[in-house]
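Trainee: I've put the structures underneath this note.
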Structure 1
Amino acid sequence: MHLITDYFVSVGVASNNFTPHIRNLEVPSLHSIDFGEHDISAANEKLKNNLSAGPDCLPLLLYLIIDLFPLLAVVTFELMRLF
């Protein structure tokens, strides 16, 4: 059960109890992102049309159909929900 822990204990070195000082850096933060339907359509047009699915397991072709035929996409999704 402790196989991994035992391994790291065996290859580790003794601590010298020294902790390096890390400067407090000012890091800008992002509070909001604004984008619209046109921005998404423009980004979709730049994608390669290789028909392979992305991390969401949906192929690019689906997004292109949604861009070209939004009403058809809504009807299709509603029908998929029913069946």
Structure 2
Amino acid sequence: MAEHLAAAVSSRGWHFYAIRPLRLSSDVAELALEFTATSAGAECGVPQGELQGSLKNLETIVRIVSPMLWGRIYTCVTTQHL
């Protein structure tokens, strides 16, 4: 979250390199979640490759749908003239 806030106020190209270490915590969290999902899948008998492929497919769907969803929410909020 801190990385996103810092990126929002960045005005120079080198700022993005300076705030990159802030992303370290989310990178570690992502790896921990992948390990947990892989371990749970192995216990259920789901092969690692199949599980990771399914998760990447789900991620792709979310990346396609999310901008459309947030765009509609943004439009609804901004047109109500709060």
Structure 3
Amino acid sequence: MQAPIPSSLTLRMPSGLTSTLTTSRSVTLSDPTNLLSLTSQTDTIALNGRAGTSTYTAATKTFTDTSPAGRQVTSTIDAQGRNGGRL
């Protein structure tokens, strides 16, 4: 079963303040008919218009997270999917 990703969420406080969260995901498959042939995946999350991204590259097993301020953190996983640490 595929897990749904909400595209938008708005929270309104009793005081009238609102917070809006939007998400999107894009994937690249080496074989479009095989859902397990992931080559890369990019998730974008924006909170009140400030977007950050998380990109996974399957060939190098690396995640690159970029904050709305432009700061980046890169980490890897090993063959069993365990955290291999930051680069």
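Trainee: If Cα Rg over 2.2 N^0.38 Å is computed to be 1.54, which of 1, 2, 3 is the source?
Mentor: Answer by label: 2.
Trainee: Thinking of 1, 2, 3, which structure, once helix-only ellipticity at 222 nm (-39500 (n - 2.57) for each DSSP H run of 4 or more, over all residues; to 500) is computed, gives back 0? Provide the component values of the computation, followed by the final result.
Mentor: On the way: 1: -14500; 2: -27500; 3: 0.
This figure was derived from 3.
Each reported figure results from applying straightforward, stated rules to the coordinates on display, with no laboratory input. Computed from a predicted structure; not experimentally measured.
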